[in-house]
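Take a look at the structures below.
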Structure P
Amino acid sequence: MHLEIPPGASGAYAELIRAARARARPFPGIWTLFAFKPEATRHLERFAHEVLRGPSPLSPGMRELMAAFVSKRNHCPF
């Protein structure tokens with residue numbers, strides 16, 4: 001899927017998208033939303049970070065593995 005970087009987009013996600021494209025690498029589509037509306041999506045970024053990296057009885061690696069498994073079952077790239 002080819003998602004456009006919004007005109008005038010800047011910041012970390014816009015740079016990640018550009019870097020992925022320069023290397024012909026896929027990237028999560030949600031990065032485009034994060035690049036387009038960084039202030040409106042900052043809470044999603046913090047939420048995902050806390051869920052995957054915050055304190056938990058499960059290691060970050062196990063949480064990543066679980067997320068990848070669920071995404072695969074949902075036919076959605078993680």
Structure Q
Amino acid sequence: MMIRVRASPNSKKSDIKDQCDNCFSVKIDEPADEGKANRRLIEILSDHFNVPKSSIRITRGLKSKDKMVEISAVKE
């Protein structure tokens with residue numbers, strides 16, 4: 001499954017909100033420094049979708065707030 005993510009690094013706490021079909025707004029409690037925010041984003045999505053972190057891959061937007069993320073093993 002592919003999803004769009006609007007990331008907001010350096011937030012006081014982490015939070016995820018469903019914006020539309022396969023679109024999410026994610027507040028990240030890490031700075032956008034040396035990939036810390038991207039690693040934390042993967043942890044947040046892993047918890048939200050109940051999949052291992054290894055099933056999540058940022059395919060586009062590694063250095064952008066707008067990202068495309070692939071989740072390969074969604075359990076429902």
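Read-outs: derived from the displayed coordinates by stated rules, not from any lab. Predicted, not measured: the structure shown is a model, and the values here were computed from it. Cβ atoms are built from the backbone, for glycine too; each structure is taken alone.
So the values come out like this:
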item: For 33 (relative contact order in percent (Cα under 8 Å, 6 or more apart), calculated) the corresponding structure among P, Q; result: Q
item: Structure responsible for 2.5, with distance in nm of label points 7 Å out along Cα→Cβ at positions 19 and 59 calculated and labels P, Q on offer; result: P
item: Origin of the derived value -19000 (helix-only ellipticity at 222 nm (-39500 (n - 2.57) for each DSSP H run of 4 or more, over all residues; to 500); candidates P, Q); result: P
item: Mean count of other Cβ atoms within 10 Å over residues 51-58 - structure with the largest value, from P, Q; result: Q
item: Structures P, Q, by Kirkwood radius over Cα pairs in Å: label with the highest value; result: P
item: Of the structures P, Q, the one that 2.5 was derived from, the read-out being distance in nm of label points 7 Å out along Cα→Cβ at positions 27 and 43; result: P
